[in-house]
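Read-outs: derived from the displayed coordinates by stated rules, not from any lab. Just so it is clear, the model here is predicted, and its values are computed rather than measured. Cβ atoms are built from the backbone, for glycine too; each structure is taken alone.
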Structure I
Amino acid sequence: MTIPTENVGSLPRPAKLQAAIADYDAGRISKSQLETEQDAACRDSIERMEATGSPIVSDGEQRASSFATYPLADTLAGTGLAPNLAADGQYFAIFADGHHRQLPRLTGGPFRYQTYAADYLRKSITMATTPMKQAVIAPSMLSLLYPLDSEITGYSREQFLSDLCDECEKDIRQAFEVGAKRVSVDFTEGRLACRNDPKNPWTGRHMLEQFIALNNRVLDRFTAEERTNIGIHTCPGGDCDSTHSADVDYADLLPSMFKMNAGYFLIQLASEKNKERVYRLIGEHSRDDADGVPQVCFIGVINPLDPTVETPEQVRDDLVLAAKHIPVERLGSTDDCGFSPFSIDTKPRHGSPDHARDIAFQKISSRVKGTAMAEEQLGVMAGAR
């Protein structure tokens with residue numbers, strides 16, 4: 001019996017890299033100079049993650065501006081923004097500490113990615129000796145680029161969605177072609193869609209079901225065998241040690257989320273107040289046959305927002321408890337979220353980005369060790385049944 005374990009995607013960027021991004025935005029250094037710092041951070045990320053014993057690694061998204069807008073701009077500040085986009089789009093998330101993150105606004109068609117995740121992976125995969133995964137953004141998030149209440153002259157919403165699905169499919173396929181073993185799709189907007197925040201108009205429009213349908217338009221272009229290695233990640237956000245939708249009850253999200261025909265799900269859980277209740281919901285709503293694939297449920301056992309390092313024993317105990325409700329053959333472990341989904345992240349609870357980075361690898365090591373301990377214990381339990 002093997003319990004799979006993998007990270008979500010991002011790692012804290014070193015302070016030196018964050019400073020280089022600011023210098024690039026200000027025109028003080030060239031893009032090639034920025035890329036030198038990104039290369040160094042990717043190599044360090046891969047080597048340190050491999051040292052944890054993780055069976056699959058990533059480059060920590062050190063080249064990406066953010067998990068949401070990497071296809072659209074060079075940096076989080078909007079430098080190098082793609083054509084047919086303006087910087088003044090709507091907020092996609094307003095966080096509990098009051099800060100927000102914003103999307104660009106689509107001004108015309110056709111919609112095309114400027115950068116694909118594979119463009120980053122191609123540079124990193126030669127640095128790794130362990131299989132690599134790649135995170136990509138969901139079409140549901142990028143659908144928010146289109147104005148909520150109006151049509152773009154000469155470019156209908158349906159034509160945009162058709163182009164968007166083509167680009168998202170291409171993003172996933174190229175990642176596999178470059179050599180990714182797994183591709184996970186970030187779906188943080190799923191939990192946000194269950195909120196009704198008057199400061200963030202799209203959240204009050206009951207968009208969850210249309211998000212699910214749109215994501216399935218892309219997933220259903222892949223065979224069952226391919227979808228075995230395509231995952232969906234959900235969380236309540238994680239930026240500057242704050243969340244955007246932790247108050248949303250998972251009972252409002254999970255029944256719909258598992259309608260997506262993905263082969264696995266990465267689910268924030270370490271920071272939930274009542275973990276067992278959510279384990280039970282996962283067991284009830286996840287499917288052993290999602291159009292030809294069993295849905296493997298990777299439960300979050302690591303909280304990236306908390307600088308306290310979980311022990312392997314804590315990880316083991318979470319997995320053993322989860323196995324009471326989720327079939328062991330469909331159980332995995334992960335971190336609640338990427339450790340830094342955005343390239344500029346001050347990490348106030350951690351003290352500094354560099355300290356947060358050190359802690360992240362300690363946490364990943366605990367996850368790997370604790371998963372092995374749970375595998376051993378559950379293997380004995382399974383044999384006894």
Structure II
Amino acid sequence: MKLAIQIPCYNEEETLPQTLDDLPRPSQINGVDEIVVVIIDDGCSDRTVEVAREWGLRNQVPMAIAHHTRNRGLAAAFQTGLNTCLFLDADIIVNTDADNQYPGQSIPELVRPILLRQADMVIGDRQTDLIDHFSPIKKKFQRWGSLAVRIFSGSKVTDAVSGFRAFSRECALSLNVVTRYTYTVETIFQASKRNLAITSIPISTNPVTRESRLVKGIWNYVKRMGATIVRIYAMHEPLKAFFYFSVPFFLIGIPVIVRFLWLSVTEHNGSIGHVQSLMLGSASTIIGVLIMLIGLIADLISNNRRLIEDTLFRVKKMELELDKQKNREDSLLGELRQLRSDLTGTRLPAHPTNGLGTGHAPPKAGPPHPITRIEEIEVESVKVDK
């Protein structure tokens with residue numbers, strides 16, 4: 001069983017070493033035979049990448065570094081990390097932050113439900129009510145936000161915005177982050193709507209090392225997270241979402257129309273009055289009907305999106321299987337070349353793999369760290385001596 005620990009980084013040279021030092025070794029996790037660390041360089045301008053390379057070589061830990069040419073944000077870095085971990089043939093993927101907020105010692109507990117096949121996604125519950133540096137208002141918003149996610153997603157997540165989580169391979173294959181702000185809420189919605197098992201485990205948090213770069217202020221964060229929840233819910237449950245939007249218009253329009261009809265019948269003065277009520281009620285009801293029609297169209301689009309997601313899941317799986325098959329063929333070819341060399345007594349040019357299993361021969365004057373590309377993202381492998 002192979003575990004990949006991905007760490008999105010943006011200028012984390014000061015806190016990254018401590019985060020890496022806290023990571024467990026394979027001997028500390030029952031059922032895990034190999035651990036690889038995946039660093040996502042999200043356009044870092046400091047020594048984050050150099051620090052990661054030095055740590056990997058010094059501690060003899062297998063490492064891959066995925067590079068963004070510019071800062072793309074946390075959601076994009078998370079998706080790049082998933083793609084890289086899947087390319088590295090990881091069976092379980094753990095995501096943690098580079099600021100050492102989450103304790104690396106809790107990773108064995110985090111992956112245990114997946115190893116026992118009890119869950120597809122495991123989220124570390126920070127127990128925000130117990131965090132001293134959280135203000136009372138922030139704790140309330142955390143509780144209300146998690147409650148909203150539970151209601152709209154149908155999951156039982158207690159800390160919806162925690163970034164300390166573990167994914168099974170099948171779960172990681174099915175996730176496609178489309179929002180740009182953060183991945184935390186969207187991945188819960190996607191996993192829940194695909195009927196994947198989601199669970200939480202209580203964890204502690206380390207002392208604060210720096211201010212959050214994602215949260216620019218409580219009200220800004222609430223506004224953006226609220227918009228994210230509404231957008232994601234409308235994307236996954238469009239008919240329900242647009243029905244809820246149309247209800248206020250029906251509640252205004254229908255009673256007003258009923259009032260107009262009632263007054264028209266009961267008043268016998270020979271004239272038609274209350275035309276303003278008829279116009280208001282008709283306009284409100286028409287708006288409600290239009291919103292419902294938009295909801296029906298959005299629901300049809302949502303059904304097509306589900307089919308596209310299923311197709312994408314199968315395509316990803318096929319690509320990874322084909323890559324594994326190519327690796328096996330390259331390995332067999334290398335063994336045959338070596339056998340032929342031993343039998344004939346001549347040394348034939350070998351074509352070793354590049355450290356990430358692609359099987360391509362590196363150039364003669366190539367870089368010290370082998371490079372491959374995943375969906376136009378450069379990924380380098382920090383090779384260690386076995």
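Calculated for structures I, II, distance in nm of label points 7 Å out along Cα→Cβ at positions 47 and 295 is largest in II. Matching task: 172 is the computed value of volume of the Cα convex hull per residue in Å³. Pick the structure from I, II. Answer for the origin of the read-out: II. Here the criterion is FRET efficiency 1/(1 + (r/R0)^6) of positions 7 and 303 (r between Cβ atoms, R0 = 35 Å, to 0.05), and among I, II the highest value is seen for I.
Determine which structure produced the value 0.45 for FRET efficiency 1/(1 + (r/R0)^6) of positions 55 and 255 (r between Cβ atoms, R0 = 30 Å, to 0.05), calculated from the coordinates; the candidates are I, II. Derived from I, not from the others. When helix-only ellipticity at 222 nm (-39500 (n - 2.57) for each DSSP H run of 4 or more, over all residues; to 500) is computed across structures I, II, the figure -11500 traces back to I. Among candidates I, II, the computation of distance in nm of label points 7 Å out along Cα→Cβ at positions 39 and 319 that gave 3.7 used structure I.
Structures I, II were shown, and relative contact order in percent (Cα under 8 Å, 6 or more apart) at 17 was computed from II.
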